[in-house]
1. Can you say which of 1, 2 returns 19.6 when mean count of other Cβ atoms within 10 Å over residues 110-117 is computed?
2. Going by FRET efficiency 1/(1 + (r/R0)^6) of positions 134 and 270 (r between Cβ atoms, R0 = 25 Å, to 0.05), which of structures 1, 2 comes out largest?
3. Any idea which of 1, 2 comes out highest on relative contact order in percent (Cα under 8 Å, 6 or more apart)?
Structure 1
Amino acid sequence: MSRACGWASCRWRDLRWTLCWWGVGGALALTLACGATQAKKPFSDPRLYADPPPPAQVPATLSVPTAGAADWAVTVAERAIAGTSGLVESVWTRARPPYGQYDYIAVHRIVSRALLQSPNRPVFFFLPGAHMHGEVIIPDPRYDLRLYLAHCGIDTWTLDYRTHFVPREQIFDSHFMQSWTVEAFVEDAAVAADFVRRTSGIQEIFVGGYSRGATFAALMAARYGRGDILGLVLLDGYVLDPPDEEPLYRERPETPTWFADDLERRYVPYRRWIKMLQDTLADPDGPDFLPVHVFANRAEALAHFLYVSPMFGAQGGLSNAKGGYADVLVLARIFLHEDRYWPRVQNHGGFSLKRHLAGVAFDYEKAFTQLNVPILAFASGNMNKAGIPWAERVEYTARGTAAKETEFHLLEDWGHLDVMFGTAAAQKVFQPICEWIVGKSLHP
């Protein structure tokens, strides 16, 4: 071993810092355990913190939700989207049972103004991943599926989950999330899908989702599809475990008084994480945030941390930005605007029908296997390199229905985030979805 390699090995051993990731669609934390830094409280300087983005706003007409608040209120009426040509966005919000302080959902519509009244436009209803939402974060069709499809002439709609209305500041009571189960979110999606049909004037629509959103979309199609779903798009998410595979889901220790998964971690407070993202975006070539600098700059450090995320196999399973498959600054901006909390009852490290839908009277598995709509699915390949059989689950789910038309794409060397936000997502994912939807619309 060379002297340089020996020094690096000792330095890494002395630092003993590890990576933590908070599930699919989560946010990064560095756990600093260097004895030299533990002498004083980590990140005690208030200049190291930043305020997170505010939660979604509730219209005044819905500010006191009741059982009678059964309709939608306009939040945004046809505003232009900066940086795009001819696209407009509208937003509606609705209260949902049990009508608590945060029991709201919203839908975002993005469509070409010229096609608003066209009777022949295809309609696509999209469900984002955990901690994600329908707001436009990067107004560039290369990194936003909805913008890309809208430019293709598709009327796109996206759901904001209830989590988008929860403050990103520290909350001290999470009991309201106790009832935010997978079935509750599937029912929310079904209510939103009915609104999409009614408002668009198009009864037969396409549905799809990314990550956990793909799971919701598939379950919604299975239970609430009434012959009015033209196709299902699965983006790196699944419903079914192959019969010879153990579920990826692992039961967590009980937390009898806490019901939320939080993007904050012990050694990196949430507001510190926000500041790290902001600083990376402001100066990607600045020094990394480690007590002893290891990487050439902040962007390189973030790309490395994403690549070695242990929750995704430490082989680029989360993102292969390190290999050029994503722009790490695009990912940093996405992380910056994530919703902080997610219902713990939905634990999204893996999915299991038997665990997540235990006690539900409706047989989702039977309904899904009997579903007969065309399916288009994409799976990232890097988790499989680390022995996490993720792509097999996506493919098994796509081929596990009664569909006569199934198309599956394995994206070798791609990470999970790269499917939606990668440098080649527009060419390898968005364009095939566009062609598939338009083709199915013309020849159902």
Structure 2
Amino acid sequence: MNLSKTHCPALFITAPGSNHGKTTITAALARYHVEQGRKVRVFKSGPDFLDPMILERACGLPVYQLDLWLIGETECRRLLYQAALEADLILIEGVMGLFDGEPCSADIAELFSVPVLAVIDARGSAQTVGAIAYGLANYRPKLLFAGILANNVASPRHNEMILNGMTPDLRCFGGIPRDKQFVLPERHLGLVQAEEVLDLESRMMAAATAIASTELTNLPEAVEFISSGLETLPQLLSGIRIGVARDTAFSFIYAANLELLCAMGATLMFFSPLADAALPDVDSLYLPGGYPELHLQALQENKAIKAALQAHFQQGKPIYAECGGMLYLLESIIDKTGNRGDMVGLLPGHAIMQNRLTGLGYQSAPMPGGLLRSHTFHHSLIETPLVPIAFGERVQNTSEGEAIYQLNRLTASYLHCYFASNPTAAAQLFLP
């Protein structure tokens, strides 16, 4: 089979670990090149929801996940090829450190021959930045290592010391000064959602201006991207109207999930459990994860939408709820300070927020229609008398995974599923 090829400048932004400023720098790079009149497509490796929200604001286009386990090599290849057909630049932000995880960011960069830019936080070090850079560049010989960008540089002298520590074969593209206006605010689960950061635009523009003083103003070398071939999706959801909860309480939605539902024939209609008094006229509901625990009063007081959800359930219509969406359907949520909010009450039981992470990692989800690849990440525990119909199967160990609950046509779990990993199984969640 002759597969089509195309070329596009591309760069993979990584770091020695978390909290080096990958998202800030990726957003700054994207915004800088957008300001130059270029079309920039950005991707995020790993299953993260929050970083893509920031990156989408930076480039003005949807941001998709690239993850060799969650979505697979073929889907990664398809997404990159489609982006390369239209973009002037492709940026990929890594997850954690360059070599962390199985598969890791380096696996993606190497598989698709995308050169790597390492962002290194220089606080508390100087010449040692060069040693860290040398290790990243040489740990895996086949990796295309473009160079580094020093972050949080304190002064011109600090920048000079960093450059003195670089070996002749390594390139430093420059340094980003230490400045609070670049920093993106965080909370539990990660960065604060883009629409909640009121001065996000000024932060991104300030960071983009700092990029202008580095050697990253030129486009990187073009990379060849190869089509994975065309796949015709079955029109299993033709004529089905799916209501999707989407607001600041329910925002953890893979853009690719929504795209897949539409590609299978569904019509999507969005609503807000925070603000709306009624559901749209739909056949099925999708309640994604998010931060319902931060909006207890508003969710509790919106009795009209809770009644509408109860009526939808009583009519035997499908509901699929993930993580925060599942918590909302319980009887109550208790936040970290002990405040309780009465929720929809379709699922018996209660959610209690914790001060630490209680669920993390990849799992295969044996949903009623088949196996879906998924990820879990949460700070809550639930108490429910419901008996699970199945449990997620962990990738890294054999301990019991997340419970999957089913009550009539309601399916709920902590698991965030990637629908393209099994389109038929995904469609079954929403079929009347």
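1. 2
2. Top value of FRET efficiency 1/(1 + (r/R0)^6) of positions 134 and 270 (r between Cβ atoms, R0 = 25 Å, to 0.05) goes to structure 1.
3. 1
Quick note: the coordinates plus some simple rules give every number you see, no bench work behind them. Quantities reported herein were computed from a predicted structural model and do not represent experimental measurements. Cβ atoms are built from the backbone, for glycine too; each structure is taken alone.
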